[in-house]
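**Student:** Just below sit the structures, each encoded as C-alpha cells.
Nothing in this text is a laboratory measurement; each read-out follows from the coordinates by a stated rule. A quick note: this is a predicted structure, and the numbers were derived from the prediction, not measured. Cβ atoms are built from the backbone, for glycine too; each structure is taken alone.
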Structure 1
Amino acid sequence: MGSAAELAAAALMILGFPVLMLAALVPSVPAFAAAAAVTYLADHYLHRRNSYLINRLSKVRAGLSIRFLIRQLLLILLLARLSLADDLIFYGAVACFIAFYGLQAPHGALVTLIRNRRRMPVATRNIDLKSRIRIPDAPPRVLLHRSAEKILHLDLFAVVGILVSAALDDSAVGFGGIGLTIALGCLYVVGLVPYVRGAKTPPRTEAVLAAVDDWLAAYRPETVLYFSGSRDSAYQVNMWLETMEQLDTRPLIILRERGILNNLAPTTVPVVCVPGGVHLMNMDLSTVRVALYAANVGKNIHLLRVPTMKHVFIGHGDSDKLASVNPYSKVYDEVWTAGRAGRDRYAIADVGVRDDDIVEVGRPQLAPIQSWQGVPDGRVPTVLYAPTWEGWDGNPGNTSIVLAGENIVKKLVTADPPVRVLYKPHPFTGTVSAEAGAAHRRITALIEKAAAERAADARFTADTAAQTAAGAELDRVQARLAELAAAAGDKGDEAEATRDGIVDVQRHEEIARLRAEWNDAYWRSFPSYEHRVITGAQPRLYDCFNVSDGMVSDISSVVSDFIASGKPYAVTDSAELGVEEFKRQNTAVRAATILSNSAAELGALLDAVRDPSADPLAEDRGELKRYLLGPDEPASIDQFNAAVAHLAMKADARNVGQESRTGAANADPAEAAELTSALPGQRGASAAETDGVAAGETDGVAAG
C-alpha cells in the first residue's frame, strides 16, 4: 500500500477536499487557501514518489483531472458564497477554467501522438542503426515527463490570483493569474507541436524494419536466444547473457516485450526487441541456424515456425518441478539438460520428448560457484537459508517459508556451537500468499534480533579496523560504479535508446571487475559471524553460495545449482511426503538432509558443516553432482559450444537437402509431382492463420 509517509500524504489529500468544501461554504479565504495548499503538496509528493496509492485513485473515480476540477469548482463556490457572483472576477474564473480544460484535449493528444511515434516497431541494443536511419533526439524531458500533472498544475497561478483578489477585493491580481495560467498552457501545447511532424519525428515503421534487416544481412547472426515473458521474468533471460557472450558463433538475442528489454542486464550481445508477431515473422533470419528458448510460452510459435533453423529448449533452471518436464517441450528439435538427471526426468514423465532429442550440456552459469574446502580455521560456519517462493497453485510443498521457515531459523540462530545465518528469500516471496509474506517478515525480525544479540555478546569480537577499511573500499567501488552509470547518461526514450544503446566494451569490462571487487569488500565490511538478511540483486545468490558452508532450501533450481559446490545441504519436505517418497520424487534431494516442518533433523546438517570428515553424505553428493550437472571435464561452456556447432551442422544439412529437392523438382515436373506425394511438406498457413499467430493467439501456453 506504500510507506507510512505515502499513507499520510494520501490521507491529507483526501481529507483536504471536504475541508475545502467547508471553507467554501463558510466562506473563509484563508482556510480555503490552507486546505488547497495541503491538497496540492500532497498530490505532488505522491506523484514524485510514483505512489501505488495515487495510481489507484483513478479506479475509484478520483483521478488526477477530477481532483483538479473539484478544487476549481469549489473555488467558484467560494466566490459565489463571498457574494462575488456578479463580479467580473467570477466570470473570469469560470471562463479561465473552461478554457484551461479546453487545452487538455490538444495537450493530451499531442503527448500521446509523440509517445506513440517515438515507440519503435523494433527496439535494439548494441546494434548500429545510426548509420542507416536518422533517429532524432527525444523532446526535452520537461515536456513529456509527468505531462498531465504538469499542465494541470498550471492552474496554480489562476487559483492563487483569484484567492488574492477575493481576499483584497482587487480583481487585477486575479486576472493576472488567469492570464498567466492560460498563456503558459498555450505555450505548453505549442511547444509540443514541432515533435509531431518533420525532422523531429522518428522514421516510419517500414524504414526501421528495413534498417534492421540491413544490419542483420551484414551481421549474419548464427545463434539466437529467444525470450518472451512478463517484466518480472527478465532474470530467466539474464542468466544466459554471459553464456551468449562466450559462444563461438555470432549471437543475437530476440525479445518480445519492451518491459523485458528495459530490465535486461548489461551485455555485449546484440539485442532486438520485436513486440509485433508479423514484424518478427517478416524479419530476415535466414543465417540463423540454432534458436535457444529459455521459457515455454505461446509467443515461441512465431519463431518455431521457421524451418531453416533448429530449435532448442534450454530452460531457466534445472529442478524436479513439473515445469522442467513441460509437455510443450516436444515441439523443439532438441532439449538440452545439465546432466543425466534431466534426461531421466523426461523419460519418467513420459510427456512425448524422445530420448534421442535430449542433449546433456552442463550448466555454464555455474562456473562462478566455488568448490568447498571446509570451514576455515577461526571462522564461524555459515548456513544459507534460501527458500523459494509460494508459487501460483497453493501447494504446501512449494516453499518451506510458511510451515517450517521460523523453526529453521530459530534452530540456526540458537545453534551451539554457533553458526552464522544468511537469509536470502526468493524475490517473489509474498506476491501471491499473504501468509508467506507475513512469515518472511517474522523470519526477518528473528534474524535481525539475533544479530543484535550477537553484536552485544562478548564471545564475538570483530576486527573493526579491517571492517572500516573494507567499508571504505566498498564506498570507493560504489562511487566509481555511480560515476560509470552517470557517464552512460540517460538513454532517453525508446527511440534514443535504440540509436545510442551500444555498449562500451571497456566500460562493460570495468563494471564487471568493480562488481567483483564490490562483492569481496561487502563480505569483509561486517563481522564473519554476523547474521544477515539479504534481499535485492546484490550480492547475488552464487556469491552467497561461495561464502556459505551449507544451505537449507526447497525444491527448486537453487538446490541443483548449490550441488555444484559440493557443500552439505538440507531440503524441507514441507508437504510431509516422508523421506523415502520425497527422495523418490525429487532427484536433487537424494544427497540432502531431509527436514520435516519442525526442522528437528537440522542437527545432522550442522554436524556435516562443522566436521566434513564425518559427513556421511559427501560421497553421495559427488555422485549426485555428476548425475545432475554432468562431468567437470570438459568445461560446460565447451560442451555448450559443441552442442551448438553440432546442431548448426544438422540445420545446414537439412537446408541443403531441401535446396536439392527444390532444384530437382524445378528441373523435372514429373519428379516434382513424385516428391510432392512422397515427402511431407510444410503446410502453408492461410491469411487467417497468419493473422491469428501475429495476434498472439497462442500466448496462453503455460510457462516453464
Structure 2
Amino acid sequence: MIAALVPHIWFFAAAAAVTYAADWYLHQRGSYLINRLSRVRAGLPIRFLLRQLMLILLLARLDLAEEPLFYTAAACFLLFYGLQAPHGALVTLIRLRRTMPVVTRNVDLHAVRIPDAPPGVLLRRSAEKMLHLDIPAVAGILIAAETGVDAIGYAGAALTLLLALLSIAVLLPYVRRSRLAPPASAVLKAVDGWLREYQPTVVLYFSGSNESAYQGNMWLETMARIDGRPLIIMRERGLVPQLAETSVPVICVPAGTHLMNLDLSTVRVCLYPANVGKNIHSLRVPTMKHVFIGHGDSDKLASVNPYSKVYDEVWTAGRAGRDRYALADVGVRDEDIVEVGRPQLEPIRGWTGTVKNPIPTVLYAPTWEGWDDNPGNTSLLLAGENIVRRLLNAADPVRIIYKPHPFTGIRSAKAKAVNARIRAMLDKAAAERAAEPRWAKEAASAAAGQGAAKAELVRIEARLAELTATGRSGGDDAEESRVSLADPAREAETAQLRAEWNDAYWRSFGWWEHRTVTGPQPKLYDCFNQSDAMVSDISSVVSDFIASGKPYAVTDSAALGPEEFKRQNTAVRAAVILSNSAEELDELLAAVADPAADTQAQARRELKTYLLGPDEPTSMEQFNAAVRALAAKAEARNQGVAQRVGEQAVAVPDAEAATSGAGAGDPQAAAEADAAADPDAPAVPGAEAEVRAEAAVTEGTSSVR
C-alpha cells in the first residue's frame, strides 16, 4: 500500500513478490497462521484481492486512471474473480462425489465400479493454485506501467484469464457420472456382501485423534496372528493413511449410522484399544462380547478408567492390572478381568548382563505432558534437561538415545520448548564428541561400514516406497480402497525389508553417537534392544521395558519420595528412583557397568512376572485362548436368546388358540394345538417366521444363530 501511494513501481513489485513468497511458504509449512488469518477475515482470497486492489491504486497514483491499461486491469481482475466460483464449485463437487461412505484396505469391492481419481495436482491446494494464476497479469501490468508498452499488460491479463479457463476446463471431465464414486447405498451394499462372505469373528475397533495412530498400530501384528477371521474397524479417515502395513482387512466407517447398519452378525469378540466416545456405536451390539485391551499397561490413572466397566471383560497383561482395578474400586469386577500377557513384547530381547557396545547406551523415553498440569505426568518439564545433562557429563562416556512421546508438546508450549532444548543439547554434544580424537578415530574406522549402511537404507526405502504405494500418485480414498488389496508375496517382502532397514539404520551411525529418534521408525522396542538401560516416567513404556530385564530408572517428578512413589506405582518397585535433580543416575550407570552393583536384578525378574504374566504359555497363546473363551460365551448367549424368544413366540399363539376353541373347524388352530401337545413337532410356518422376526428385532442384526 505504501508503494502504491508513493507511488513506486519497483518498490511495489518487490513488496508483491515478498507477499507471494510468504503465502507460498506458510502454506507449504502448514502454518497455524494461515488458519488464524482466515478467522480474522483475512483469508487467502482476501489477501490476493487486496494485492490486486493495491495494483489498481498504484495505476491511479501513476495518473493512468484514464488509460486503457487501467480498465484492462480492473476488468481482468473482476473476470478472474468471477471464475473462482465455478472452479471452487467443481472442486467441491468432485471431492464430495468422490467421497465414499467407507475407506477400506484388503477388502475386495469388485461389486462396485470405482474409477480412477483425478490427478492430485488438480485438487490438492486447488484454491491457492487458482489464485496464483494472477501472477502473469500482475507482472505484465507492472511492466507495462513502467515501460509504457501496454501490450505487455494486455498479454499478461489474457494469459491469466486463459489459464483460469483452462483450470476449469480440465476439471469438467471429472464430474461425469463415470468418473465419480458409486452411490453410498451401492458401496455399503458391497461392503455388506463382502462381510457376509468373509464372516469376521474378531474385530479391533479403533477411534481417536490424528496423533493416536500408534494406539492401533501396536495391535496390528497381534490381530494378524489371532485365531479366527480378524477385522479392523476404524472411525476417522485421517487415521487410515497412518495405519501401518497389515494383511488384516480394514474398514473405516466415519458415520455412526453407517456403522450401525453394517452386517456384523458373525462377530463374536470386539477389542477396544482406547476409551473414546465413538465406542458407543459398537458397544450397542449385543451379539458380540466387548473387551477393553488398552494401548499399554501402566500405573497411570487412565489404566483404571471407570469407563472400563461398560465392557464385558477387561484384559490386562498380568496380575498387576487385576490388582490395580481392585485398589481403584471403579466398578470393574474381578471376575471380568482376564490376564493375557502382552503379545507385542515378543520382539524385545532379554538382558545378557553386559553392555552391548564398548560404552553403555541409555534410552531416555519420557512420556508426554498429559491433559492437566499434574507435575507427575512427565519428567520433561522439571527433570528432562537435568537427566540429559548428567548423562552427558557422566564420569565414563555414555551414548544417549532420546525418544520423546509422539504427543509431546501438543498441549504444553513449555514441554514443546524443553523437548527442543534437549534435542539441541544432544546435537551439540554429538558434534563435540565427533571432534574429540578418540571418537574421530572410531568414526574414521567405521566410515566405510556406515556409508554402506546409508546406501542400503536408500535402496531399502526406495523399494519399500514401491511396495507400499497403492494406486497412482495422488489417488484419493476411493481409489485406494479399490487397489489396497492383500498380497502375501508383497507383505512377506515388506516385512523382510523392514527388518533389513532396522538393522541398516543402527549400523548407519556409530555406537558412540547420541541420537534423537522420532516418528514410527525405528520402533520403541528397537530402541529397547539397542539400549543397556532406560530412564522414563510412569507410563506403559516402563512396563514394556521390564520385559527386557535391563536396569531402569523412573523419575519421581511430583516429589512424592521414593517409598511413597513405589507404594503408588507398581512398575517402579525394581527401579532406580530419580529426583528432579537426577543425581541418582550414578546408581543406574553403576548397575549397567557392573553386575555385582545391580542390586535390583532379582526384583526385576519377579516384577516382570507380576506385571506381564508368565513366560509360558506365551502371550499370544494366552491371548488366543481368551478370544476363544469369550467367543464361546457370546455364542452361548446368542443361542440362549434365540431359544427364549422362540419359546415366547410359540407360546402366545398357543394360548390364543386355547381360548378361541382350538380345533373347532380351524385347521391352523388345530395345527397349533397339536404343536402345543407335542413339543417335538415342527413349528407351524407362521410361528416359525414370527420367531425369526422377533429374534432379528431383539438382536439388532440381520440374523441370530
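**Student:** Who wins on distance in nm of label points 7 Å out along Cα→Cβ at positions 336 and 448 among 1, 2, i.e. which is largest?
**Tutor:** 2
**Student:** Tell me which of 1, 2 gives 1.6 when you compute distance in nm of label points 7 Å out along Cα→Cβ at positions 40 and 168.
**Tutor:** 1
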